[in-house]
1. Which structure, out of P, Q, was Cα Rg over 2.2 N^0.38 Å, for residues 147-186 alone calculated from, if the result is 1.19?
2. I have -5500 for helix-only ellipticity at 222 nm (-39500 (n - 2.57) for each DSSP H run of 4 or more, over all residues; to 500), calculated from one of the structures P, Q. Which structure is it?
3. Looking just at Rg/Rh (Cα atoms, Kirkwood Rh), which of the labels P, Q belongs to the structure with the highest value?
4. Matching task: 19.9 is the computed value of mean count of other Cβ atoms within 10 Å over residues 35-42. Pick the structure from P, Q.
5. By the measure mean count of other Cβ atoms within 10 Å over residues 67-74, tell me the structure among P, Q with the highest figure.
6. Given a value of 2.9 for distance in nm of label points 7 Å out along Cα→Cβ at positions 91 and 139, point me to the structure among P, Q it was derived from.
7. Comparing P, Q, where is relative contact order in percent (Cα under 8 Å, 6 or more apart) highest?
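Taken together, the values in this text are just the output of simple stated rules run on the coordinates, not laboratory data. Predicted model, so just to flag it, every value in this text is computed and none were measured. Cβ atoms are built from the backbone, for glycine too; each structure is taken alone.
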Structure P
Amino acid sequence: MKKNNGILIINKPAGPTSRDIVNKLNKIFNTKKIGHTGTLDPIATGVLVICIGKYTKLVNELTALDKEYVATIKFGVLTDTLDITGNILKVEETKEYPIEKIKEVLDSFLGESVQETPKYSAVKINGKKLYEYARSKEEIELPKRKITISEIEVLNYDINTLTFRVKVSKGTYIRSLINDICLKLGTIGTMQLLNRTKQGEFIIENSYNLEEVSNNNYELLQAKDIFPYEIYELTEEEYIKVKNGNHLNILKEGKIIMLYKGEEIAIYEGNNGLCKCYKMLNN
């Protein structure tokens, strides 16, 4: 097995939860220090960015990256979970719309908006997850959050289904977006398929399945592979300062990845000749 410090792009299959994937990787890499950077529902497939070892310190930075999805709506069916795995609440005859109308509705979601969190989600209110309230039939006001949709386009449409591509900000629920699209069209629908094709610059074409990882057929990424930051090789004296989190007096601006003997030690941030520790990466 290769080293167990790095960033791994997994192509998640439909079925397991994101936590299930992490649990399997815990065994493969023989470490509990593994985290993912954006939950995918069991029905969903695609890019699941995994942080291993010291790179778990970058989970928040990677979770904040924009994400791209290809989603399919099944019209004429409404479920309690807003996806095809839920209990059916309503069924109605599907309606046919001009493609111009479909495009107009999708385009109306571009930009910033406020989205209601679906009741079947892991968001916590008063220490309890929303899906726990839903399962116990407890009514609770669903939280809302600001989201941004920067790109959206129709890929395929017929009277029963609509497949579209969308690029969204952190925290956007595609199930909720689909529900809102259907409401604006004056119909009902549910999420049938969801594939995350991109997160930041991580693309599905560069991902690995669990079998490939089990067979040692994968590559781990480092911070220098994913962030457009300057690289700085530390002297031994500077390394001692950096590993203790001390400031450095070097003329650098912006974020810098600090290396010592080729190993990533920390990310620093320079301003007016003073570099402060932004994120420590050493063990």
Structure Q
Amino acid sequence: MSRITTRHHLLSAALCFTMSLGLSACGNDTPADEALYVGEGASFLASSEEGGDIGSDAVVEADAAQMEAMSDEHVSGLEGEPVDEGGACDFSARRAAVLAKYDDDGDGKLSVRELRELKADLGERRDTIRPRLAQLGRRARHWAFWRVRWAFDEDGNGALSAEERTTLVDAMEARCERLRAERLEKFDANDDGTLDETERQAARAAVRAHWAEKRAALMDAYDTNDNGVLDNGERVALRQARVAAAQERRAELVETYDTDGDGRLSTAEALPLRQEIQRRIIEGRDAEE
């Protein structure tokens, strides 16, 4: 078990015994559950709003169909304009958006029914994330979030325990804080700790310039008829290239972590890779295209 998970095991236990209304142990649909699942919803929004390849090495677990879907999502992101408006990362605002979306009676907290709806909409796999949650963001990068979840599913059972979910949420919040600090360092010209409209515009212009550079390279490589757009056949070629790159990366990862040489990663063999991806997420790496 990672050092991060061990720390959050203690945090999770503490939450179980400090909840309101005299609750003394964690069961289903507790206030601690609300914080975790709202945080997971905020993590989904955070991974969707980024432009990079967060958690990309989770491809080691992807099958052929999943690789195709990841490729489609990536190509769509490259073709569409960036959703980043130049603001600083704000995880608390994402939490508030999720809470407001599911707090149907407006009492500032989630009832048992409301929380269960959020849980159902999150699901555990990419194809179970439902539109109500996805519509909160400016785009929904389901496979980006699948990769994040995979990295924190340390026991490899396909579902997140309370401890694993706590670790995921705290890691994504730490990532947001790191990315926020980096953006303020670059664009907070008056050093007031926030980005005013002029500074936001400068940050947005930098994001768009970076996107335009990447798009130009993409068009140069795949726009074979030079008409300025990717036609169906050109998109197919790009998707195939992305899948081939993913397959190559998966083979490299298996070779690195498959200590018994059976051609697959056991739960124990995959754990160091999951922890490496966790580290990259917390450090704010792979945040841009």
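1. Computed on structure P.
2. Source structure: P.
3. Top value of Rg/Rh (Cα atoms, Kirkwood Rh), among P, Q, belongs to structure P.
4. P
5. By mean count of other Cβ atoms within 10 Å over residues 67-74, the leading structure of P, Q is P.
6. P
7. Of structures P, Q, the maximum of relative contact order in percent (Cα under 8 Å, 6 or more apart) occurs in Q.
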